[in-house]
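Read-outs throughout are calculated quantities, based only on the coordinates presented, and are distinct from any laboratory measurement. This one's a predicted model, so the numbers in the text were calculated from it and none came from an experiment. Cβ atoms are built from the backbone, for glycine too; each structure is taken alone.
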Structure I
Amino acid sequence: MHSAAGALARNAILVLAGSALLALSAKINVPLPYVPMTMQSLVVLLIGAAYGWRLGLATLLAYLGEGAAGLPVFAGPVGGPAVFAGPTAGYLVGFVLAAVLMGVIVERMGRSVAVLGVGMLAGHAVMLAAGFAWLVGGLGLGAEKAWLVGVVPFVAGSVIKSALGALGLPLLHRSTERLSRR
């Protein structure tokens, strides 16, 4: 019983830390028309890779719940349910899908740089596809305009963030292992 309570407390702390890191990463952004470019996609994928799909899912759902409740955790200045009808709604759904995908990939294939790189590229593709689908279907932008404002500006950043994540996570993992041995 004691170890179950300890595991629950540990997971709760990880979920809160992950959602706080996501909120912080949302504030690091480059303003673009319709959808800003943030560091959130990198953090989403790192959470999936580090936490696994279950805890990653819990973390992303907690984050979205915080935003839905009105906490200013998203890239824009406000939260609340209206965000889920705005231009970033599809990307927010994509965050959840990408974290789960990344977690599944890592749990099944390991955390090699190659696996992380491919997983992060796939995760970014999922986020961009969900965002694109919402811009077209939910907001009615039209496929060409949605492509130009919702995908194209993010491709280079997605590739760079995928490389950073794939190279950085193993280094971070090794560093924390060394610290925990001391």
Structure II
Amino acid sequence: MGIFDKLFNKKKEVIDFPPKPKWKPNLPNDLNLILEKAKYYTGEKLQIALFEFGTIVIFPERVSDINSSALQTLDMIYNAHPDFNPKEMDDGNYLIEYSQPAFTIVFKDEIENHWNYIDENYIDGICTDEVLINGNGEHNVFNEIGKICLFGRSKMFMDAQNPKVVLTFDNMKK
């Protein structure tokens, strides 16, 4: 505490960084299915690391240690603003891309079977003090795809806060 803080009894505001959403989706993840879809989406041509809550990190260039490289990539996403970009895939699933070579898959069946859960909780997928601007320039107003993105991104935050690589795929072995 500084001298003026002591004199005027001011408390410093603690800033929680990186910001995180409150939402921690608790739906089950089929990690083997996630890995199979990640392999399909990448044409089985890349190294892949899959985290416990479904975040996938891919490596367009060969890395010698998939696990540590995946941890570094996820850390770069987490400690920057975790922007995201949705892509609807040819099978109806959504791929939520991040600023680094990583993504989360939200399955079509997951959306259909748990829409009420997603719709009731998506607002808690916004990080503290975060303002997201949609394609219409509206702040924190989300259509169905935006809600799906917040659901997928919340899983990425769970992985980033307690990162555990659980499965890997390496079709680039020497």
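Taking distance in nm of label points 7 Å out along Cα→Cβ at positions 114 and 146 as the criterion, the highest value among I, II goes to I. For the read-out Rg/Rh (Cα atoms, Kirkwood Rh), a value of 0.99 was computed from one structure; give its label from I, II. Here the read-out was taken from I. When helix-only ellipticity at 222 nm (-39500 (n - 2.57) for each DSSP H run of 4 or more, over all residues; to 500) is computed for each of I, II, which one produces -11000? Clearly, the read-out refers to II.
Out of I, II, choose the structure whose coordinates give mean count of other Cβ atoms within 10 Å over residues 98-105 equal to 24.2 when calculated. Label of the source structure: I. Here relative contact order in percent (Cα under 8 Å, 6 or more apart) has been calculated and equals 21, so which of I, II was it run on? Computing relative contact order in percent (Cα under 8 Å, 6 or more apart) on every structure in I, II gives 21 only for I.
Identify the structure, out of I, II, from whose coordinates mean count of other Cβ atoms within 10 Å over residues 42-49 was calculated to give 17.5. Going label by label, the one that fits is II.
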